[in-house]
Each structure stands twice: as C-alpha cells, then as structure tokens.
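Asker: Presented below are the structures under discussion, each in the form of structure tokens.
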Structure P
Amino acid sequence: MSDQINLSRRAALAGAAALPLAAATTGIARAEAPMQGVGMSPFNRVKVGGFEVTTLLAGTRAVEGPHNIFGLNVDADTFAEVSAEANLPTDVSQFFFTPTVVNTGSELVLFDTGLSAAGTTSALEAAGYTADQVDAVVITHMHGDHIGGMTTEDGAATYSNARLVTGRAEFDAWATADNDNFKAKIEPFADQFTFLEDGGDVASGLTAMAAFGHTPGHMTYMVEDGGTQLVIGADFANHYVWSLAHPDWEVKFDMDKAAAAATRRRILDMMATDKTAFIGYHMPWPGIGYVEKRGDGFAYAPHSYQLML
C-alpha cells in the first residue's frame with residue numbers, strides 16, 4: 001500500500017511540474033485579472049424584531065487632516081498617540097455617509113437623504129426600493145450631508161410621496177439662520193413638515209430622542225420592535241475612536257461643543273449599559289455597532305450577526 005501511495009505522489013508531482021511547460025509549448029496564455037479598486041456593498045440589511053432596517057452607503061470619501069476636525073482641544077502629540085494605538089493614520093481619514101431605511105411592514109421610513117439624491121436613490125434601488133415607495137422622510141438635523149438629497153438636480157422633490165418629519169427645535173433654529181442649504185433643500189417644503197419634540201413618534205416603534213449639541217435640535221431615534229432595540233444615532237458621535245474613546249474631544253462640526261460632548265456621554269452610556277446596537281451616520285461601513293465601556297470612555301464593537309438572527 002505504501003508503495004502505491006508513493007507512486008501516486010510522484011505521478012501527481014510530475015504532472016504539476018509539466019503544466020507550465022505544456023502551457024508554454026501549446027501557446028496558451030493566462031491573462032492577468034485587472035485591478036478593481038476598493039469596493040463596498042451599497043446596502044446592508046438587518047432586522048429589529050419584525051422590522052427590517054437597511055443602511056445605505058450614499059457616499060464615502062477620504063478627508064485630509066482629521067485633527068482639524070476631531071480633538072480640537074487636544075495637542076497634536078496626544079492626537080497622534082491615540083491614533084497610533086488604534087492603528088489609524090493622522091494625515092487622512094475615511095468618511096462614510098449612511099442614511100437608514102426602516103420598513104415597519106406598514107411604512108417605509110427613510111432617515112436622512114444623504115449628500116445628493118443620486119447617491120442615496122442609487123443605494124436605495126440596490127436595496128430593492130424605489131424613491132416613490134418611501135412613505136416618510138425623517139431629517140435628524142439639517143447639515144448639508146443629511147438634507148442634500150431632498151431634491152433632484154432640477155429642484156424637484158426626490159421623495160414626492162413621502163410625508164416629511166423633523167424636530168421642532170431643529171427646524172426653528174435653521175429657519176432663522178441665513179443658510180443656503182436650508183433655503184434650497186428644506187424651505188420649499190416647509191409647509192409639508194410635521195414636527196416632533198423629544199419622545200414623539202414618527203410611527204409605532206420609531207421614537208425621537210433629543211440629542212442636542214451637534215446642531216441646536218439634533219435628534220436620534222429609537223427603533224424598537226419585538227423586544228429588540230436599535231438607535232439611529234445620526235451625528236451624535238462621528239468617529240468610532242476619536243468620538244467614542246474620547247467623548248470630550250471637541251469636533252469641528254459640533255455647533256455647541258460642550259452640549260455635544262455631554263450628549264455623547266449620555267447616549268453612549270445608555271447604549272453600553274443596555275447593550276443596544278446603534279447606527280452611526282459616519283461610522284465605518286456598514287455603520288452598525290455596539291458600545292462598550294472602556295476606562296473613562298467607550299469602545300466601538302462592530303455588529304457581526306446579532307441582528308441577523
């Protein structure tokens with residue numbers, strides 16, 4: 001038996017060695033596969049009870065000089081040390097823009113509209129939906145990367161069949177500001193909006209939670225069904241290390257930096273204590289994770305399969 005095995009091995013090795021020679025003598029060419037570049041799926045879907053929750057990759061881009069955005073109140077050495085410990089470069093960071101769709105079974109609800117209509121509707125269609133199927137559009141806050149997709153390039157409403165919802169404090173703050181994005185994307189539809197206060201419901205199982213600071217009336221939303229919860233966190237925390245591990249670090253885009261830091265700590269502590277998953281608009285794609293307490297701050301634990309079961 002051992003002689004037969006040795007003979008088989010010798011035959012296999014001899015055959016393998018002959019393959020390159022055979023290809024050369026017969027003129028067969030093996031084309032190299034072309035480089036495809038970095039790629040990501042345009043959507044990711046999980047479930048919360050009987051709801052389906054889909055994150056949409058409406059855009060992603062590299063942004064130089066992250067210390068000009070995060071950790072404004074710490075020196076360059078501190079920022080570099082924290083970044084190195086997390087294996088992050090300090091010259092550039094990757095931003096993700098992640099609207100979320102919740103299908104409650106009776107309504108299709110879109111949270112935020114992305115940088116543009118084209119980016120968001122492309123991801124929406126990849127996820128199996130069309131813009132005219134959206135029953136409600138909820139604006140968490142009115143920064144340009146959240147309201148940019150409210151209209152198409154010709155100024156028409158992107159989600160023409162949807163009711164529009166936002167926080168009262170947020171709308172009122174921007175309505176009195178001289179802001180071109182608000183004037184172009186929100187003001188034309190002002191009379192179509194309904195307004196929520198803290199604790200108000202978009203629909204059954206979709207509850208507004210005040211998270212002021214990033215903007216004057218920034219809202220997060222609790223998604224809850226069948227005993228499972230998930231927070232649509234929008235921009236209460238904008239980086240999985242620089243904002244979670246160090247919630248007191250100032251962020252360029254936080255309009256009230258002290259209030260934003262207090263909000264971050266409060267919401268992160270709640271989610272860590274309750275072991276609640278969250279979607280962060282700028283978290284690493286696909287944007288879903290958990291929070292763990294870590295020293296004086298918190299750590300981000302990416303979602304794996306908990307909300308697939």
Structure Q
Amino acid sequence: MENKKFCKFCGKEIEKESIVCPHCGRQLKEIKNQGEKTEDVKAKEVEKPKFYAQEWFMWLMLVFFAPIGIFLMWKFNNKMQKKSKIILTVVFAILFIFILATGSSESDNDTTNNNNSYETNKKVTVEVIDFSTMTTAEIDSWCSEKKVNCEITEEYSDTVEKGKFVSQSVEGSKTIYEGEKITIIFSLGKEPTVGQKNALKKAESYSKTMHMSKSGIYKQLTSEYGEGFTAEEAQYAIDNIVVDWNANALEKAKSYQTTMNMSKSRIYEQLTSEYGEGFTAEEAQYAIDHLDD
C-alpha cells in the first residue's frame with residue numbers, strides 16, 4: 001500500500017506516482033501544481049506594498065504636496081535614516097510654505113489690481129479749464145462743483161504782479177478724474193529783501209502785542225528812536241501785514257477805559273490824534289460803538 005494512493009476524483013486505487021488517473025482520466029499532478037502556483041501568486045500579491053507606501057509615490061508627494069510626502073516618508077520608508085528624514089522634512093516644509101506665501105501674495109496683487117481697475121472704471125472724468133482769468137473764489141466754486149481737489153497757493157514771482165495768476169499743475173482742456181488734485185499758484189509779487197521781511201515781522205509784533213494803528217506802526221518802524229527801517233521797508237510791512245485795524249482800535253479803547261478811566265469822547269480823541277494812536281475816524285468810531293459789548 002505504500003506505493004498506492006486513491007484518486008481524489010474517482011476514489012479508486014492507483015499508483016502513487018501516477019500523473020493521470022487510469023480510471024477517470026483526470027490529471028492529478030498538473031492540477032496539484034496549478035493549485036500550488038495559485039497560492040504562490042496570492043502570497044506574492046499580499047506581500048507587495050500598496051502604491052502609496054512605495055518610495056516613488058513618496059517623492060512625488062514631497063515635490064507636489066509636501067505635507068503628504070513628509071507623512072508617507074515617516075510612515076512607510078523604514079530604509080531611510082532618521083537624520084535624512086529630518087533634513088528632508090525641514091527642506092520640503094520650508095519650500096511648501098514659501099510656495100504658499102508666494103501664491104497668496106500674487107493672489108492679493110491680482111485682487112488689488114482688479115479692484116483698482118474696477119475703481120478706475122467707476123470714476124467720472126473731468127475736463128480741466130483755464131484758471132488764469134478767474135478769482136480764487138471762482139476757482140474754489142468750480143472745484144467744488146466738479147469734485148476736484150484744488151490747492152491754491154502763493155509764491156514769489158519777479159515777473160507776475162502780486163495777486164495775479166501764475167500757473168496751474170494741470171493745463172486747461174486736459175482730462176482728469178474726480179478727486180484728483182490740481183495746484184493753482186498765485187503771485188506774492190517780488191520776493192522781499194531781508195530788511196522788508198524784518199520790518200514786516202516787527203510790524204506784526206507791534207500789532208499783536210500793543211494793538212497799534214497802521215500809522216503808529218509805520219512811525220515806529222521808521223523812527224530813528226524806534227526801529228530805524230527805511231521808508232521803503234516800512235511801507236512794505238504796512239502793505240503786507242494782515243491785521244483787523246478795527247479790532248486793534250477796540251483793544252486800545254478798552255485799555256484807556258479800564259486803566260485810565262477815560263470817557264468815550266476822550267478815548268475817541270486819543271484814538272484819532274496824530275500825537276496819540278493815529279487810527280482813522282472809522283476805526284475809532286467802530287471802537288466807541290463796540291466798547292460796551
């Protein structure tokens with residue numbers, strides 16, 4: 001019986017080394033080998049790693065999406081040394097952050113450019129006119145109506161008379177947008193000399209601290225016992241000082257009333273006297289009329 005076996009298909013006794021059953025004709029060894037081959041294939045398929053655990057996929061992810069690549073490297077790549085993994089993690093993490101930052105910046109720029117383009121398309125255009133024959137009040141009115149930011153300034157000019165138009169930053173007939181700026185320059189006349197500038201400063205000081213009249217300041221500026229300016233320098237100061245002479249006369253009148261207890265008639269005389277304050281009759285009368293306000 002040692003050299004005998006039974007056919008697994010028909011159950012009859014046959015030789016142990018038989019390849020084909022002589023009774024049923026089935027091929028015993030071929031079927032057996034095929035079965036073994038199938039089992040081997042299944043074993044190999046089980047042993048083969050998934051695609052995401054393979055090294056090529058790890059590198060692909062490191063290049064195109066570093067966070068996943070870094071995860072796969074630490075999870076599945078046991079062959080790589082820890083030091084190498086740390087270095088690759090730092091490098092690809094920095095690269096990934098840089099790409100994200102660059103992309104975000106470009107996106108913001110695109111959004112800003114689109115917004116700017118949209119805002120520009122929304123703006124209303126304005127055709128600038130020639131301001132050379134207009135007063136500052138007329139220019140202000142035009143700029144307000146057209147919603148243009150106008151800045152009116154003054155500069156010294158050797159060729160243009162004081163108070164006259166000098167230039168505008170945007171020429172007439174040019175087109176701008178609402179809200180844009182135009183600078184309009186008017187003349188201050190010829191630039192004063194050092195003496196004229198100093199005389200003007202002195203005149204402003206006398207007006208502010210002592211409330212003097214126009215004639216009183218002129219006398220003080222030209223007096224040999226006063227400031228000693230030339231007539232030309234003193235006249236420049238008088239012509240260019242910005243003062244409310246009525247207000248000065250009123251302050252002087254109040255001073256006489258409170259410190260010297262003078263009557264209104266005597267105050268009026270003192271204000272208008274050429275030996276007193278030197279105010280005009282109109283300025284003195286304004287002071288008297290408002291003394292009790």
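Asker: Taking distance in nm of label points 7 Å out along Cα→Cβ at positions 226 and 258 from the coordinates of each of P, Q, which one would give 2.5? Don't skip to the answer; put the middle values down first.
Answerer: Details: P: 4.5; Q: 2.5.
It was calculated from structure Q.
Asker: Just checking, which of P, Q has the largest value of mean count of other Cβ atoms within 10 Å over residues 98-105?
Answerer: Numbers: P: 23.0; Q: 10.2.
Between P, Q, the highest calculated value is found for P.
Asker: Which structure, out of P, Q, was Kirkwood radius over Cα pairs in Å, for residues 130-281 alone calculated from, if the result is 18.4?
Answerer: Numbers: P: 16.1; Q: 18.4.
Derived from Q, not from the others.
Asker: On FRET efficiency 1/(1 + (r/R0)^6) of positions 74 and 250 (r between Cβ atoms, R0 = 30 Å, to 0.05), which of the structures labelled P, Q is highest?
Answerer: On the way: P: 1.00; Q: 0.00.
By FRET efficiency 1/(1 + (r/R0)^6) of positions 74 and 250 (r between Cβ atoms, R0 = 30 Å, to 0.05), the leading structure of P, Q is P.
Asker: One of P, Q was used to calculate relative contact order in percent (Cα under 8 Å, 6 or more apart), giving 9; which? Mind dumping the intermediate values first?
Answerer: Numbers: P: 15; Q: 9.
Derived from the structure labelled Q.
Asker: 4.0 is what came out when distance in nm of label points 7 Å out along Cα→Cβ at positions 66 and 194 was calculated for one structure; which of P, Q is it? Could you put the intermediate results ahead of the total?
Answerer: On the way: P: 4.0; Q: 6.7.
Answer for the origin of the read-out: P.
Asker: One of P, Q was used to calculate volume of the Cα convex hull per residue in Å³, giving 231; which?
Answerer: Numbers: P: 231; Q: 429.
Considering all the candidates, the number was obtained from P.
Asker: Given a value of -8000 for helix-only ellipticity at 222 nm (-39500 (n - 2.57) for each DSSP H run of 4 or more, over all residues; to 500), calculated from one of P, Q, which structure does it belong to? Mind showing how you got there, number by number?
Answerer: On the way: P: -8000; Q: -18000.
The value was obtained from structure P.
FYI, it's all coordinate maths here, none of it is from the lab. Note that the coordinates shown come from a computational prediction; the quantities given were computed from them, not determined experimentally. Cβ atoms are built from the backbone, for glycine too; each structure is taken alone.
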